[in-house]
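Peer 1: Read through the structures below before going on.
Throughout, read-outs are computed from the coordinates displayed, never taken from laboratory work. None of these values were measured; they are calculated from a predicted model. Cβ atoms are built from the backbone, for glycine too; each structure is taken alone.
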Structure 1
């Protein structure tokens, strides 16, 4: 079983934005707590936090947006010959992918030229990175990755957690844990998160409309309703996206990053 869990702040406790000119919007109204239940663990549950909700305290919209964007890449099955690479830790790679971003990849203004193909090492590193749930907005953030493996009649999503407790911020899941859940269960968890947040936010929008807004806070109620209705289509739009993975380039780059002795050495800058 896997579930993205959350609880929104009570409406009157939501933090306004804008300092001396308080304002709020759909994103800001999703302030709350969230965590992930999988394999009997609560990922993103904090240690040393004496609070009724000892979880990540941030905006649910951020988690929801990132899960939506991540999921098409997660659902793309990883070929058997890339399983070792997708499960690898970048800290143990044989070379630094940044060493393969050369001056030849930049145009005369110093910007990356999108028409110049990435080096295979960069392509492989980017593909590996596309399986991370972005948690970089957190202090001492954990690493949380997802990838799909299909073998015969077995179709599962690996959930890989890594975190180093710095003595101030820790999580109950510990330093490293890995689970495998059915792909159908992962996809249902994504849909459940979407339905749950859309339902909760519809109730919030309707309550604000009944109240006529919040005292002293600039809030465009008509715009809020339009944005909510638009966001109701975001998951479906993301699930219609098909990754355009260059498997040959990923394989070449993966061999370099894993230190395949048959591959040439890294280029010099």
Structure 2
């Protein structure tokens, strides 16, 4: 079995999104078990990105992305420990930054990512994709926490939902910019992106991974306006499935066209 760079990128995107979401709600009184649960959810794909390329891929152990992912994974014991919020925030910020660096170094290896501009756009697109998937999933879990911690301020769930909306809009913008910037390469590909086959997958990426979740985020915001966390959580559950599908389709498109979409 050979591990691919796209597998590494998918793991890094998911880890980046969850870690970023946790970093943005540092003072949420969610308890140690929550951070153990979500910390493990984030650090498992991060650890996979650090270990599997060296064991089953073509990347050397000294590869920059592998080292950055490994450096980020070192924060795991602090994140899941019963420590002060400030200490956990610093550990999460470190892990998020390292994961971001690893993601940039991984995107740099994409076939059509040539030049600084393409690298910046591709990296931002990959980070936005990961943020959508990670933050929506995190928001769904936080929504469940209101069942066990009823006094938990609703502002934390609202914040995550708003962050998800911003990430979805940003991701859509980056996908559009990538299509414009790489129009010639996408048109000259063996299966042109703007052919019926390519447009089917691009439409699935946008509709399933971004447009529908954006609609669901609006619906969740409406529920949260009435402090109805149960309805919002149910909506976020459905949205989590959609954004994960969208992230997977994004990786599939990158496998075909060589750029993050």
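Peer 1: FRET efficiency 1/(1 + (r/R0)^6) of positions 28 and 236 (r between Cβ atoms, R0 = 25 Å, to 0.05) computed as 0.55: which structure among 1, 2?
Peer 2: 1
Peer 1: Now for a separate question. Comparing mean count of other Cβ atoms within 10 Å over residues 44-51 across 1, 2, which structure shows the greatest value?
Peer 2: 2
Peer 1: Using the calculated result -10000 for helix-only ellipticity at 222 nm (-39500 (n - 2.57) for each DSSP H run of 4 or more, over all residues; to 500), pick out the matching structure from 1, 2.
Peer 2: Here the read-out was taken from 1.
Peer 1: Between structures 1, 2, where is volume of the Cα convex hull per residue in Å³, for residues 52-171 alone highest?
Peer 2: The maximum falls on structure 1.
Peer 1: Related question: Can you tell which of 1, 2 yields 1.00 when FRET efficiency 1/(1 + (r/R0)^6) of positions 36 and 188 (r between Cβ atoms, R0 = 41 Å, to 0.05) is derived from it?
Peer 2: 1
Peer 1: Looking just at distance in nm of label points 7 Å out along Cα→Cβ at positions 84 and 252, which of the labels 1, 2 belongs to the structure with the highest value?
Peer 2: Once distance in nm of label points 7 Å out along Cα→Cβ at positions 84 and 252 is worked out for each structure, 2 has the highest.
Peer 1: Same structure again: 22 is what came out when relative contact order in percent (Cα under 8 Å, 6 or more apart) was calculated for one structure; which of 1, 2 is it?
Peer 2: Here the read-out was taken from 2.
Peer 1: A further question follows. With FRET efficiency 1/(1 + (r/R0)^6) of positions 164 and 220 (r between Cβ atoms, R0 = 25 Å, to 0.05) derived from the coordinates and found to be 1.00, which of 1, 2 does the value describe?
Peer 2: Matching structure: 2.
Peer 1: Next question. If Rg and Dmax of the Cα atoms in Å comes out at 21.3, 68 when worked out from the coordinates, which of 1, 2 was used?
Peer 2: Matching structure: 1.
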